[in-house]
Every structure is written in C-alpha cells, then in structure tokens.
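Read through the structures below before going on.
Quick note: the coordinates plus some simple rules give every number you see, no bench work behind them. Just so it is clear, the model here is predicted, and its values are computed rather than measured. Cβ atoms are built from the backbone, for glycine too; each structure is taken alone.
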Structure 1
Amino acid sequence: MVIEEFIAQQLQDAGVRRFFGIPGGPSIPYIEAFRKTGIEFILATHEASAAIMADVTARITGVTGICHATFGPGAVNLASGVGGALLDRSPLIALTTEMPGAWLGRTAQMNIDHQALFRPLTKETFRLTADNAGEVISRSLDLANEEYPGPVHIGLPSDLAGSSVSPVVGDSRFAGSSGHSASGGRSETRAEVLIAASRRPLIAVGLTAMRTGTGHALIRFLADHRVPVVVTPMAKGVIGHDHPSYAGVLFHALSDRLGRLVKAADLVIGLGYDPVEYSYESWLPEVPLIHFDTRPSDLRVNGAIECVSAPEEWFRVMSSLASSDEMTALAAEARDEIRKSIIKAGPGLNPVSALSLLREVLPPDATVTADVGSHLHLIGQIWDLQQGNLIMTNGWSSMGFGLPAAVAAALTGCSGPVVCVTGDGGLMMHACEIITARRLGLKIIVVVFSDGELNLIKVKQLWKRIKPYGIQVYNGPLFGADKFLGVDVRRATDLSGMRSALEGALRSGGSSIIEAAVDPSVYDDLIVKS
C-alpha cells in the first residue's frame, strides 16, 4: 500500500470524516487518497482557520481533528491555530508538506525547519518516512488523545507520496495512556483529612472537568454536599446558573463580586481545574488547596495537595465534605450581585442588552461560538448554558477564533442554529471564512459587535491612565453595504432593529451577518482589572 493510502485508511479507521486546510502541489496525492477513503477535504481561506476548524471539530465530535498546510508560510500560518489546540486541550494532528531529505538545512524557497517550528506548539513532532509510517501514525493518534489532549505535528516530505509503506511487524500501536497515573495514597489521605475538617469549602471547577463530562457527577454530589461552586470560562455549562451552589465565573466580567466568598473559604478544591485558563495564584486565598486532575501538573502553590486519578475517583475522596449553609449563602449573594450589576447596564443597544436579546430569541439548543474581546468577558459570565454549546478559546485566546469555529460547528450538524458572536476586530482577522460557509451551503448567523475599536485594549490603557491610542479600527459603518462576500448584512442601531435582524436571520435559508452598532461604554464598569 502506498503511503497516502495508508494514512487515509488509518485516519478513516480512527473515525476521521473531514480535514481542513489549503493544499500545495505535493499534497494532491494525499487529498485524493483521503477522498477515495471517504474523508472530505474542506478548503479554508487561511491555514490558521483550518487548524481552528479541526480543533473545534474534535471538541464537538470527540474524534481527532486533522488539518493541513504546505511549506514555509503555510506551515507558519497553520501554527497559530495549532497552538490553540495545545492550550485549549483538543486532540489534533497537523500535517505539513516538507522539503525532501536532500534539501534539509539548505537555502531554498519556502524552506524552514518545520520540526523546530512546531515543537513548542505540540505534544510531539515527527517527520514521516515509508519505514516509520505505521508507528508514527499510530503513535500520533494515541498521543493526541492522551491526557491532556493536544496537537501532534507530522511532516510529509514532498517526495514521499507514492512510496510503499514498510510492513508493520506485530502491533506497532503504542499503548495509549489515560493520563490517570495515580498520585499515591498518601496524597489522597492528606486530602481526605483536610476535606473532613473543612467547614467553609469552595469548589473551583475547570476545563478538565468540563471536557471529561464530569458535570452530571458534580450535580449528584452537590445534592448531598451543599457547597459553593465557581467555574472557569471554559467550564461554562458544568453547572446551571440557577443551581443553589453556583456562584459565578472566575476571571470574566464582575468576577470581583466573588471576593467575599473566596476570602471566607477555609479550603479550595480545584476540580478538574486547568490553570491554563486562570492561574490559582491570581485569585487563591491563603488557605489549603487540593487539586484534582487527570495528570500531574506544574503547580507552584506552596502546600498544595495534588490528586491525580480518573474523575470518578475525585468524588470518592471528597465524600466526607460537609455542607456549608454559610458559604452557599455567600454564593447566592455573589450570584445575585452579579446579576443585578448586569441588569443596571445602560439603556439602548449595548453589549449587555444585545447578549440578553440573543439569549431571549435564540432557541435553547443553539450553538454559540464566542470570539476574543471585551464581549467574551460578558458572555463568559452571563451566558447561562443549559442546552446547546458555548465554544470559546481561553487557554490560547486568539482573536479571530469565532468564525472558523462556527464553520466547524455547522459542519458537524449541530441540532440548533449556529451563531458566532464576535467583535469587529476579531471578525476582520478571519472574515473571508464567510466565503467558506457560503460555498459549503452552511447557515451561520454572525453577530458582530461593532464599535470601531479594539475595546479590550482601550480598557486596559485606561486602567494605566493612558490616553487610548492605536485601537481605532475604522470610522463609520463596518460594512457600508447590504452584502459581504455574497452574504446578507443586516445593520442594527437599536434593540428593535437587532431583534428584527435576528429574527430575519433565523428565518433565512443561508448565512447572515448582523452588524450590531453597540455602545461600548458599559464595558468600563463590567470588566474586572486583572
């Protein structure tokens, strides 16, 4: 079997049904082999978008995402999105075309060291040969899905296609590790002692708990252990806003309202808490910390107890945790204060009123992709997720994430509408993926919070008492037309107009863009200095 057919068959057997990228001449045999195997190639307009699409596909389907780029500049572009899979914890394989062996280290057009480029952005990087293909493809699939999940890079020399794969002796597949290497009974015993002694515990739930589907077990646990819960942004949905234990979201808007609750704690329990979102040191009170995780971490918190095991074991160790009416009352106060502060946001079309309208009009099963910017701090705090999906980047936090993420979500066939919420700055970084959605016949509603500036940078400049500078993106309307790349544009300057635009977009048979001309001044009081 030639190598391109072998790779296609291995990926197809692993459940891969589509991959994303921009082709070069040497990649043609691979694309054709994938097509014949039933793996669809999705042409993106930018390689970083392709990696984001692969990342989000993996998050939604649970199947390893695949992306591709060609030499040099293509690989560099791809790398930006691959970093997202590393720090947002998505299983992904990044394929790039590389120079043949005779040209390694030589001066040539588009020639850079792809292994050096991808090494800090991936769990591992390989250069494929006919002799190692069986081992490398197998190992890459395993490694991408081991805890924490993340990207693996495979370089495909441009003269490799057509080579016969060397016979595989025995089972070359590496034994995949679940990542649940035991931390030892001593750590668990120490944790059990602290948990039994605590009278004012606080649970902080993070990305790992959300990613491993720990929400249902947490809700069952809280039925017998009434203790407060705070979550990180990417753990949104692990517990509902109306749950009596829910207090709020760390790091995002109005999170300073959690201060009294945090200071009152005598023990913090990190439940699947991934510091890549928000380091413990940024908010942890001077009390003991017990950190439950699926793999050893690089914690630098003095005295922290780390318990590494499967998520179901976390709750066994926590079984003696006492309920705390005092702490749940403080959680309720924080939750109510956050809600009331949000309600006080000014009149007219602003980010808060626009998000509230979206939550009201969209069906519960909507999938929302959220781009990076000031608006993300609001979505992360106020978007109650009981059904559907809220997809964001917080570990990597790259602007431009929202639109390619929405394309990937729409391709997976989510049951409800797919809505991208983005700022104007973020949209313009990957705006051409609108044409990808149009070509594929996808229905995506792109809601652009249009304020003409990089508002989050402006807010941070004002914190430093610096006059805003270098943040003006444009003057006047963003689009200035009723079409953008063939997709309908609806401009809204008030809430009535936005409601009409949103209802029209939901009725439409294709993709739509809603330019919401928001007043950004409300951000000043809602985004917390960090």
Structure 2
Amino acid sequence: MKPKLFSIIKHANTELSGGQLTKDIISGIIVAIIALPLSVALAISSGVTPDKGLVTAIIAGFLISFLGGSRVQIGGPTGAFVIIVYGIIEQYGVSGLTIATIMAGIFMIFFGLMKFGSIIKYVPYPTTTGFTAGIAVTLLSTQVNDFFGLGIKNVPSEFFEKWSLYIENFSKLHLPTFLIGLFSILVIVLWPKINKTIPGSLIALIASTAIVALFDLPVETIGSRFGEISSKISLIDFGSFQVTVPLLKDLIRPAITIAFLASIESLLSAVVADGMIGKKHNSNMELVAQGIANIGSALFGGIPATGAIARTAANIKNGGRTPVSGIVHALVLLLIMKIFMPLASLVPMTSLAAILVVVAYNMSEWRACKALLKSTKSDIAVLASTFLFTVIFDLVVAIEIGMVIAMFLFVKRMADSIHISEISNTGSVLSSLTSEEEDESYLENDLHKNLKKEVFLYEINGPLFFGAANKFLDVMNEIDRKSSVIILKMKNVPNMDATAFDALKRIQNRCREKHILLLYAEINDQPMKLLTNTGFVAMNGEDRFFSLTEDAIRKANEIIECKQTSRTIRAKINK
C-alpha cells in the first residue's frame, strides 16, 4: 500500500534521470491542455457549472497522481459519470451529489484496504462493454439540444421522453448554432492530420469562440447560460446541508454505483497503461487513492472522478512515465483556471456539445460490440441487456441486472461442464452427460476390464457445486439396474459445495435403501476435507474411501466374490 510516487522519489537517481523529469513536465502541460475543454464540457453536461469540472480535474487529478498505484494514470471527470451525476443532481440536488461522492470515496478506500482490486477486475467484458456503449448513447442524447440549438429549457432525463421532445422541437433548429457545432466536430476530427501534439478539441474551442465573438453570432455561450464563472477554489459550506438518515439510505445505491464505476474505469485505464509502458500498477493502492481523490473533489465542490483512459494514453504517448506528469497536469489547470477563466464565458455551448459528441463516439466501442455479437449467445445476452438497461433505465439498474445475468450464465456454463459417465464391466457407457468423443477418453485406462458384473463405476469430471447438483442427482438417480457395488471416481472433481454434498447424502441414502454399497475413489483435498469435517467419512467408515480407483475396484470385486460364494453355499443347503 505504497504510492508509486514515493517509490519513484526513493529511486529518483534512476527514475528521473536522463531527461525524464523534463519529459514528464512537458507531457503534463500537454495533457492539461487536452483536459481543459473536456473538464468544462463534462461539468456542464453533468448539470453543474463549468468551474466544477476544472476543480475536479485539479483536486482529484493531483491526489490520484500523488497517492495512486499507477505511474502514469491521469485522473479527472469522465463521460461515464455524466448520466449518474445528472440523475443525482436532478433528484437530490448538488448537496446530494456531494454526499454521494464522499460516500463513494469511502467505499473505494474500503475496496482498496480489503484488497478488492484484483476482484473488481473480474467483471465480465460484455458487462463493461455493454454499459460503456449505453453510456455513450445516453451521453450523445444529452448533447442534441445544445448541438442543434433547439432552445429546450427543461430536457427530461428519461431516454424516450427526451428523444420524443427532440423530435417535436426539431423544426426549431438554429442554423448558426448547428453550423458552429458541425464546424467544431470537423476541426476535432481533421486537426490530428495537421498536428497530433495540440488537441483538436482545444483548437475547435478557440476557433469557434473566435468566430462567434468576431461575427457577433446569436449563439448561446457559457456566459449567456451561467453568467460569470468563478475562478475560486474553496471548501464547500456544510452548514447549508441537511443530512438525514433517509437521505443517506437513498444515496447508498448511487454512491455504490459511482464507486463501482470509478473502480472499474480506473483499473481498466491502469491495465491499459501497464501494457503501454511495460510496468505493473498496484490496484489496491490505486483504489485507495481514487477514493481519497473523490472525497477531496467533493469537499471542494467537484464531481466524481476516475482514471481517464484517453488522457492517460496521451500522457504516455507524450513521454510521461512517472506521477510527476499527472501532478504537473493538475497545477497547469489550476494556473489556467486562475488566469483565463473569465474568457470561458465566451465559449459556445454547441462547441462543448461537439466535443462530447466525439467523446461519446469514442466511448461507444462499436467495434468491440460488433465483435461480441459474433461470440456466444450468453455473452450477447449480457451485452444486450446491460446496454438496453443503461439506455432505458439507468446505470445502477444496468450494472445490477447485467452482473446478475452474467453470474447466472456463468453458473450455467460451469454446470454444463460437469461430465458424469457410468461404465459397466463391458466398457460401455450406460448413462452420460457428455458427448461420445469425450466418453471415449474415459475408457482409455481400461479400468472397466477389471469390473465384476455387479460393479458399476461412475467417473465424475468437473466441480460439484449448486449449479451442477441437480444434474448429479439426475444421473445417479438412475440406479435401478442390478448392481451390488457402485464406485464414484472423483479424481477430476476439484471442489464441492454444500448443495452438492447434500445431493451426495441423498444418493448415499438411495443406495442404502437398495442395499447397494457405495465406494469412493481418488477424492481431492477440498471435497475430502468437506466430507471429513461434516462427519460423512466417519459415518460411512474410512474403509469406503480409496486413494486409487484400482484399490476400490479390487475391494468391490472381493465383495462380489464373497456374495457369489454365499449364494452358492445357500443354494447347496436349500437343495
């Protein structure tokens, strides 16, 4: 739990030598220029004033780089939070957002201290792709009013209501606003062909602002909507907050969503960065830093923040290799805010909308979605459900349902992977949950050749857990043939849970009712520990458990021979 910056300072002679410090400073300045228009645009789209976006980028960006577990992570507001932040503000106000963000920060610190960093990485790819694509579509839909200059004062938050209102008012399209917005998009898209160092979004912002100001175009600007923009950074006044227990209960779900989303995005960004620089981040320290950064952002009136993949990639491409670049990025933004914030009032709203339209397109991951549509049906189901619930309802519902569907489908796949084959002394598979090709592999050891006529061998392959317990029972309940001894070979059963153990007890009782002896062979450590701790082994006798299947077969054959001898003697006596 040591921040990367502290380790780098300790080895400054090697880490910051050879001009690396200079490269980090230059990269930090470039990333600050990239973050400037994005931070303003994301703040406005989230329902807060433009300065709140810069406050978030400055405070959270500094803390993420200063305390984070990644060398090159750049933190700040991102498009993923726009919808959830807008929804919280709409329902609970700015004070509710502040409380939810602080709660989210506490949750993230808890995640890091409990070392959940590696667990969060296991969120299914279709789930993250689905809700990211859904966020992109929703983010795009929030920009239609400003981009086309429709002049709608109160845009509904619901997706279908919003688009219904857009369609009704589309005849009110304001041509100058639309043309400035279109011009901004063209500049953002085409500018990298001229210069890749200076971001196209900044050029579009400057050019469109200059055109609107010079020609005095009747286009809505930040100033005409928000008035004078503050350049101050100060702690919020908690005296005006009315914090109640019911409010805290209501904010738990959105706070967990912010924490979950921030954790996922920051760790994904860190993993991408690791691949680009050939280093490894500390996921748990990164979560703690992200939590502290969100609390810090909220205390100064900012919005939720996380690691920004695009800005982190830009940092790496411009030579950044240590947290110094992230710290410089935050300090440069602070300088810009203090000096140039009054000029922000001249920026056209449609230009900011154009920036977010491009951001939404880049977030959409349509290529990844297209590739997933060629994947398995279960992956498609998770992708589609997460995407649709994000768009139609909200991100909280989408993540919950997407994860539940993914878990159920995972359990089903695991259950389908269980293979149980019943083998007679002729080597034939009497009942199976596998294909014929797979059954062939079970007979290669020729164990069946040693089986007596009344002995049956069940070979189980795969974990025995609650999802597979019923299938286990279905096959074993077919014990209606004339058998005296059944052997369960469990060499390929890595683990067993309580549900499967209950099924095993029922099978044991069924065999006892039918006067069938049940033997167990080659049980692995975890299942054996469960059977021992529950008293199952002691109840049935240790002599029924064998480390080798051959020994179990030998014992079964001896029992059958004894029974046959007893039958012969009994027959002679009867005669």
Structure 3
Amino acid sequence: MIEGKTSGLKASQIHALERIYRRKMPAGELITAELARYLTELSAEIQRQLGVIVDRAGVVQYVIAGDDREIVIPDLSKYSLGRSGLRGLRCIHTHLKQEPLSRDDLTDLELLRLDLMAVIGVRDDGLPGRFEYAHLLPTEKQCQLETVALDDFYQLQVDFSAFIQTLDQEMVQVAAETVDLADDRERALLISVGQGSRQQVEASMDELEELARTADLAVIDTMIQRPRKLNPRFLVGEGKLREIIISALQRRATLLVFDQDLTPNQVRSISAVTEIKVIDRTQLILDIFAHRAQSRDGKVQVELAQLKYILPRLSGKGTAMSRLMGGIGGRGPGETKLEIDRRRIRDKIRRLEKQLDGFGRGRLQRRQKRIRAGLPIISIIGYTNAGKSTLLNAMTQSEVFTENLLFATLDTSTRRLRFPLDREVIITDTVGFIRDLPKSLLGAFKATLEELEDADLLLHLVDLSNPRFKEQIASVEKILQDLDLATRPQLLVFNKVDQVDPADVPHLCRRYQAIPLSAFERSSFKPLIEELQRRFWPNEDDCGSGQA
C-alpha cells in the first residue's frame, strides 16, 4: 500500500514505489542491499524521504512517500501488540543528508512499539551511505532505547530473525515479572491534571483510585500534573501526552483514565495519538453505574446517561465508537457509519426517555401513597461510601446490599422504621453523591432526587473517619444547593466514630452540630432516635429506641 505525499510525482516514480510494495525480503535480513539501494536511488531522484514498513516475514506492508524532512507513518492499529508489547513491524526510511535518527523517529519507535526504527543515509551519488537503527530495551518502567550507528550501510551484519526472537523473549520475561498477563482486567493508568493546590489534586487522585477499584480496574500507576495553563486540545501538553502514552505502553496499560472531564474534541485528539482506550471521570462513574444498577428504571437511567454522554463524542474514525462506548472491558456497540450511529442513538434516547416517563408515573403513585399515609419521610443522603445502606440495615433490620466500594448502592431502597407507641417513619436509602457531579449524570440520579423532594428530613450521613470529610460535606451541600434542596430540613450525623480518636468526637459534634454514631453498633443509635422523636413528635414522651 502506498501512503504519504505522492502528489507531484511522475507516473514512472509512482510505478517504482509500487514495485517496492510488491517486494518480499528473506525473514532473516533487516533489509536487503538491493532494497536499500532501490530506496536511496529513488529518494535521491525525487528529493524526498522514502520509507517502508516491513513485517517479520519480510513482507513490505506500506511504502511511504514523505517530503525532504520527514515521512508520516500511517495508522498501524490493525497490527496488534504481541505478548512482548512489540507490534511485529519495523520502519526503515531514508535521510537525504545522512542525518542520524531524529527525535521524531525515536518517539515513533516508542509510541508505535515498533520492532525497530532504521534510517539509511542517501549519498551524493544516490547510493546507501550511513546506516543507523534503534530498538526498545526490555525494561520494567522507564522506556529505554539502544542505538547502533554504522558509517557504511554495507557494514550491516544482523541476523534479524535471531535478534527479534531474543528481544521478544526478553520483553515477555520482563513483562511477566512486572505485569500479571493472566489477569484479564483492564490495566489502567490514572492521570490527574489540575491547577489547584497539590493537596487538592492528590485528594482528587485518591478518589479516582477508589473509583477505579470499584470498577475493578487493575491500576498500574498514577500520574499527576499541575500545569500553569491547560492545553485546550490535549488537556496536557503534547510532549507530556506522548510521555504518558509511552509510559502506559511500557507498563502494558490498556486504558487511560483522566480525572478531569474531557471535552469531545479532547477525547478525539488524544485518541488520534494512541490506540489505548481513553475515558474520563464521568465515563468511569457511568461504567460503575451500568454495572451496579439493578432495577429496570435504574438500568434505563444509566443507559440514557451513557448515550447522552457518547453522542457528542462520536467521530468518523473507525475505532472511535469502540473506544468511547467500550469503557472498561470494551462493553458497548462498535461503530458502523457515523451518521447511522448518531441517528440510532438519538432514536434510542427518545425511546428510553418515554420509558422513564412511565417509570416516573409509577414512582409518583407510590410516593403519593406514602404521603397519604401521613408518615414522616426521612431520606439518608451523603457522600458515596459514607455508610448509608449499612445504617438503613441496622436501623430497620433489613438486608440492603452493602459493600466497601463507591456507589455500592445505586437504586433507592425504602423501609419503615417503627418507634414505640405505634409511631412509624418511612426511611429511604439513596445513591451517594460525589464531588463535582457532572450535570450529565443528574439524570441517573432521577429516582433519588424525586425521593429527596418528598422528604420531611434529609439525614446527612458523614464518614468522620475520612480525612477529607469537610470537603465531602461541602460537596453534598453544593449538590443540594444546585438541586434547590438546600432549604430542606437536615440533620447531620457523623458515622464511623469508632474509627476516630474518641477525644475528638465531642468537639467535632459541637462544632458541626452533629450526632455521632457507628452504623455497626446499634447501641450508639440512641441519640439519633431521640433526636428523630423530638423532631417528629415533640409533644410525646420519650419513645426510647426505634426498631423495625
């Protein structure tokens, strides 16, 4: 296949390029003297760099015509990386002034994981002159190269088959020592690019790691950058992005996860530089939602949120859809034609919205029935993984699913909490909030938000053992304010006090006017039950402890 800049070439010169494409070399030779001379003579004639991409069988897969300064390597994504992390292709091209390998040459070698990158110098008489080649070295983390330079091409004596077989084996051995290749989970490199304080950026990265753990990703490394100015195209600088991708490839990463929400243009720009799947924080959360939603309306809400997220990010590139919709583990449909995809997604969005309207009417009827019953309604809210479901289970002796993961509960659960003297309240567990909740995700919280609108009391549960509990309180309060729910009656409750220095608890409770408890210790519930009794039945005698 002929690639590159062929405009301006004569028919005979294009025919010469086609003859190169039809050539096949012995598998043991890096490049034959005949092919090297053919390339340099034609390169001298047209005064352009010429290159070939050759596979391990010696078959020329691409012939590339460049200009006098460079060649542009075509998309090689259809040639997958092997167990060694190498692509099984080598690039050999000419340099008109016998220059050494350029920085771009070496970057292409690292980014594309080529077996080898080589340049043949073109002498004044058009014959092969200086020859230089480079290849990756089998190292654990830092990408390293070895370069070999020869003053005369005809000094080249390399058994390429033996060389690449040895390199392949060493690369596989190093990979086996650093990466569990039998682990079929996605291997993710987490990236945070922020302009806040180092403490804020590190806290955000810690939360991203928790999200990745919840999504069952194998986190191979984290990278933090605090640039003075964000790059509108790549978020990070282009040079830094290349470093990130090279590091990810070296560590066998299959997924780049950005802590910041990427614009559709940024996703497309980054995906154009690498074959590694690229997702942002929002898509990671959506993937967790898709995995954890159990009810019919919950699944529909999540699918709707996914489709609305994906629609503006569709591009014409054949693999773009799989990278976007694929998320973790490659879940989701592949791309056919761009306009067909867009039309199908819009049609499905309309169908899902109609379904949600039907579910919404059902939820409204159930809520109205509870309101007519005249029972007070309490909604437990709070940051994700604060212990809301555990508290609901302990107070009502029920078995709502709990796990030490973010967004363990996605669907709302409703129970009755019974007090003495035949007093009852309805208590609901809701999906946890998270900082900087994107507006595109609010649809996935629809059932939760409707419950909050009917609540007589928002019981704001806080994980006091979390070192960033202050920021988490502020995040929940901001979301409530954005939803016009900030004026609802609230009760702040500090959970997990058994994991905090007992001397600090009274001071913090006074400061925040909060009630302390441990959701695992029912004996600690008495102050909360008494406060609920005081709020809902202020004229009653002490009801004692509530029970299911």
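Quick notes on this structure:
- Comparing mean count of other Cβ atoms within 10 Å over residues 129-136 across structures 1, 2, 3, the highest value is found for 2.
- Between structures 1, 2, 3, the calculation of relative contact order in percent (Cα under 8 Å, 6 or more apart) yields its largest number for 2.
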